[in-house]
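J.: Alright, structures below, take your time with them.
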Structure I
Amino acid sequence: MNEVVITKENFDEEVRNYKGMPVLLDFWAGWCGPCTMLSPIVAEIAEELDGKVKVGKVNVDEQPELAAAFRVESIPLLVVVKDGAIHQQAVGYRSKEAVYDLLGIYPDVK
């Protein structure tokens, strides 16, 4: 499973009512430099943790209702949701290792 585009229309199904694994939400915008730097890291994590974490992308310009619901004041904002509840969140650019720490899940070392 790769990144899923999260909208107000699919939020309940993809995030709020999703059970089984955590959801990492990446709140971003195309004009945001740190968001652009974080995006490939989030994509790599989506691939590396496939089956362990669902990764969702929320464009704050296109989804202002979701941005307001999460009280997004600065981006990028990473939010970890488990069983419909927020467990962790972090604002600003993060290294790949810091995102793994935020999730508390690490890829299998081969």
Structure II
Amino acid sequence: MASDKVQQISDADFDSIIGSDTPTLVDFWAPWCGPCKAIGPVVEDLAEEFDGKINIAKMNVDDNPATPGKFGIRAIPTLIMFKGGEVVDQITGAVGKSQLVDLINKAI
């Protein structure tokens, strides 16, 4: 079940989302990507666990090519942590929940 705490974002609203004072984790993914599907439930869990502390958003790279290009994303899933509009850290690949928790904790 998809969490209502995970926001679907596009190239058009990307800057307003990451420019927030609240740290934002963006999951760059595509529907055909197996590892993206594997990490999806973990991202949903983190949205519940860190609700109120961070924002979590997902961007479909097939529908929104400009933003992934801007950040040099060549492989998915790539998760980038933003704080004040700047990249704090990023992880590429289907990693374990503990690695994502570490990534988040560095930003909050």
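J.: One of I, II was used to calculate semi-axes √(5λ) of the Cα gyration tensor in Å, for residues 11-50 alone, giving 22, 14, 5; which?
T.: Working: I: 22, 14, 5; II: 21, 15, 5.
The correct label is I.
J.: Assuming 40, 31, 21 is Cα extents along the principal axes in Å as calculated from a single structure, say which of I, II it is. Working shown, then result.
T.: Values: I: 40, 31, 21; II: 29, 27, 23.
Considering all the candidates, the number was obtained from I.
J.: Starting from the value -10000: which structure in I, II was helix-only ellipticity at 222 nm (-39500 (n - 2.57) for each DSSP H run of 4 or more, over all residues; to 500) calculated from?
T.: Numbers: I: -8000; II: -10000.
Working through the options, I get structure II.
All of the numbers you see were taken from the coordinates with simple rules; none came from a lab. Note that this is a predicted model, so its numbers are computed, not measured.
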